[in-house]
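Listed below are the structures to be examined.
Please treat every number below as a calculation from the coordinates, not as lab data. None of the values given here were measured: they were computed from a predicted structure. Cβ atoms are built from the backbone, for glycine too; each structure is taken alone.
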Structure P
């Protein structure tokens, strides 16, 4: 039995520019599943794609709970991709809809991380922020190839170009990783509405100060993105790993009747 417990807070905000929220998130602390999705579409259906992804993901992970984590995660992403494609085929006005998806699935002292697109998963541990995902984006490919600097990437007009999403092709393979979980770890899942405007250093500072209050941490991160323009919808899920509190044992009751009276007399 796991001796770790999860404390979770989540927020999604319209931002300062958009008129509709096309992000979706899911938190199921009991099953250890948290995820965020950022929908996109040529015409309409971006919000639907994101909601289909998060809902189908959880349903599939529940159905595949007896599978190995990697197999269950692959199956869940495939199911989400299939749900989006089938819905678009049933309604031609939804053609072209798709979504990013980032997952953290906590199981005992391990966490499985999976993602498609540029929604991210970070870990704050022992004073250090580490990104556990690598964006599937044009800008990231340019960075990896050494054809763009970090500063150029931050201001690039192409930073919204995502190279892998659910709903675009028949087969979409997520990047998968598995990590040890330690008490005190804080995990952040977010859409690009946050990380496009708030740098890793500022995210780290916010988590360092506010990790004891996850609701305030989530609200503050969204406020930081809005203060810097809020150009997109902003969604964050913050998870803190704590040790489980052992239930207190109830005091033993004194025996009743004659033996209880006799014992009390002996103790007096």
Structure Q
């Protein structure tokens, strides 16, 4: 959700960027990463289809999970797909089918999922039947947005399956049934890889993404809270510049999309988190 996190995929040509709130979801950490000794994020929901809406930054958070949404060309999207552990060639196949139907990839996958009765298990089987491929890491799922548009989010499959009996999900291999909060995750992986990943998630707050749900219970572990505050204080200074560089947005475009920096910082919950640490240290 941050320039720090996106930089892993290299520079992108972002056409649009915004914050999207997802309804009836819970966010946490669940899947062992391919890229280090850490758990990566996932979304937990019992309600399909997934729905969301573009959040004006003038509206305070209402408790829904918020994330960063990017509009990019297919070439850049395929690099993001690879980062998520999904095969770019399979996504290219899906994009070509969508194009023959004069649909965006996200819109066509929504139609495919609707044909499956919005059952994620049947939907994944349909994806596998079309591409002869599925991933044990993350699988693209459509999200219908309130403005009539569609987006894609990558979800880590669990015991419900990947769409192929021969491909066992990482979450199932590790017995991970639900998502963990940040503190629970740290107790399993108290290392620099995991801390670095936490920072890449939390720095989304610099752009106004509400990260309060990720910070729940962190202060119950003072040593972790101190580490996060120290690292965030340094990384925050570079985040906007890094985000603009990796998305190829101009400073003016960025300002138009995300607004006043102090308002973003306050809205996300990062300001309160850092300030509470200062107060405790003074006390």
Structure R
């Protein structure tokens, strides 16, 4: 299939380890008391997998919007209000910040209150920040965390204090990402491996969205960005491909400002 995110195309990235992990989750859930779902605060809708929510059943759940420091704070408050209206427990944190880590621990401990011991599982799509959240809960680096999709492949157990164990799991996307909007947003926040999309196409779609949503943000278009960063060959030819990768990297680092790519639905 074409690497470009054509309007009618879908990114199909559901490798074998994801399929196996999804099958195994059903078995693992029998030993789980609490479900912690992690989503990037910039894509609260596209960044969740509905199948994971269904697997949680009636167990106590907490939705953790990670990377809150990169999201629009007004939009984050709107999303938290939306979840409150749906009677769904949710918090937004910068899990690398000491204060954010403390708030996360308190929220998970509140779900475990009244139990002599509890087992929790941390779920989410690839590169949502699951390992960073687990490290925040543990108060030390116990899980491998990288800013790219597909790092965690196998389930791992970590003990958090005397009464709580936490399972890390592989990031699992929905088998099919249905809409072009969801496709480029997930690619932009690093939920899809680089080999599965065209960075110029993603940058162009982001630029069109930004012009409509944040017209005063002052974010350069790709050509301007490429020239300002020196992505020029033979004096005049602009290297837009490599510039696009740099553009996406700077977005991921928050260098274009705090942005949320989705608005909450109307209740």
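So if we calculate mean count of other Cβ atoms within 10 Å over residues 78-85 for every structure here (P, Q, R), which label has the highest result?
The structure with the largest value is P.
Can you say which of P, Q, R returns 1.22 when Cα Rg over 2.2 N^0.38 Å, for residues 30-69 alone is computed?
R
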